[in-house]
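Please find the structures below.
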Structure I
Amino acid sequence: MPAWDDLLDALPGNNDREVYARAGYGKRVGFGERPALVIIDVTYSFVGDRPEPILESIKRFPNSCGEAGWRAIEHISSLLPLAREKGIPVIYSREPQKPHSLLRKWDNTRGYSPEHTGQGAEIVGQIAPMPDDIIIYKDAPSIFFGTTLPSLLIPLRVDTLLVCGGVTSGCVRASVVDAATYGFRVAVIEECTFDRAEVSHKSSLFDMDAKYADVVSQAEVRKYLGGLTGSQGTRSAPDPR
């Protein structure tokens, strides 16, 4: 059952499913032949330094999604060995070590504490990048905006992005929309994404699935990766730092 079903069912008289179906949304794009695994902003700033309820975690890490983030980390961690075994690119995003000075709507004004700019900016150790993985330092919600990512994906002939991370309604969604705009097949792995608000998480998955991506289960991704041959894997490009 899709994550958003209970959200739609809880709205009296809601006919969103029928509206989207009649409008022709929700068609499956499917997987391509040359995937990359994209892990968006799984840093301590967005999950805290340990699994704990969100209201506790945000006392030290104001942008934290708390336990929802750590549940996703468990799923990402279990998927990474298969991705690397298959030789597909593994791409991470994170913010620069030094934050920008501009005040922008998506920035939490409490977010740039010492925890944020120190440990908070680091990718969580349980899913830490390997030497051959790609790290994209981004200064906007989308992993594509103002970064070298397109120029890295094109030579690798990547046609499918398997998207994980957070937050679903923010950087994940922005990245997915841009990826679809660039013409990539996009699969958002439901168990591997997270948000600080359940309503935002579920509604964003619903809308991305309708318009820009296939929202898929980890089991579907494992089956897909398991069927890849060695020639479909690609060696990662150098870290663009």
Structure II
Amino acid sequence: MKTSLSAQARERLLSHRGEPLFLAGWREAVFLHFAVKPEHLQPFVPFTLDVRDGMAYVSCVAFTMQRLHPRLGGDWLFKPIATHEFLNVRAYVKHRGESGIYFLAEWLPKLQAVVLGPALFGLPYRWGRQSYQHTSMTQSGWVEDRASNAALRYEATTALTATPHEAVAGSLDEFLVERYTAFTHWYGWKRLFRVWHPPWQIVPLEARLTDLSLLHRTGAWAEHATFFGAHYAAGFDDVWMSRPCLA
């Protein structure tokens, strides 16, 4: 029986001594998916795109991080930035045979984290305002960039008959949600860090996007992208995150 991508990621992360470095909860996640031709996206991504059936993909992932802390003590140092909303705008890439994601941008409301993220992990953090109302049946939210007031706004509902499930192996859903390596690029340095959690338990959403101006802050690729689907997942209380290393 083939090992799941989650199980492979757990083994890969634990193969390095001292991992994981951080633990956190990722709760109430909404995934909004866009398809775009590779030639429109590649100029904005410093890694090779992971293309499926001739198309590249970008997903906006809106979720709440809870209780970020080091695995070995020092919780009090992270208390000011331990819990807050996130919006990740991520492209799908492959580097040296390893599939993962590359963050085009990430918005969050804690200014302390915005300062620390780029230096420690090479993450493209931006200061935002955001509010999410995510439940198992209805989801809505908005994110605004403090520098420009560009925004992302969405509303979604879950079908009454939908049951949370793992993505089918080999499916597009699995390609989009089951990613366990993040590649970063900061001042010419290519790095990566790995994560682990159980497989996402997803349900499809019927979503309506009422403002996409925020995506245009991440590059002209957004002018050519097509929104095609969404998922919701309740998330996890224990996500493992590794220390960054050179990619």
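Taken together, the values in this text are just the output of simple stated rules run on the coordinates, not laboratory data. Everything quoted here is computed from the prediction, not taken from an experiment. Cβ atoms are built from the backbone, for glycine too; each structure is taken alone.
Where does the value 29, 14, 10 come from, among I, II, when semi-axes √(5λ) of the Cα gyration tensor in Å, for residues 49-120 alone is the thing being computed?
It was calculated from structure II.
A value of 29 was derived for relative contact order in percent (Cα under 8 Å, 6 or more apart); which structure in I, II was it taken from?
Label of the originating structure: I.
Using mean count of other Cβ atoms within 10 Å over residues 9-16, single out the structure from I, II with the greatest value.
Ranking I, II on mean count of other Cβ atoms within 10 Å over residues 9-16, first place is II.
Given that helix-only ellipticity at 222 nm (-39500 (n - 2.57) for each DSSP H run of 4 or more, over all residues; to 500), derived from a single structure, equals -3500, which label among I, II identifies that structure?
II
For distance in nm of label points 7 Å out along Cα→Cβ at positions 41 and 73, the calculated result is 4.4, so let me know which of I, II that is.
Structure of origin is II.
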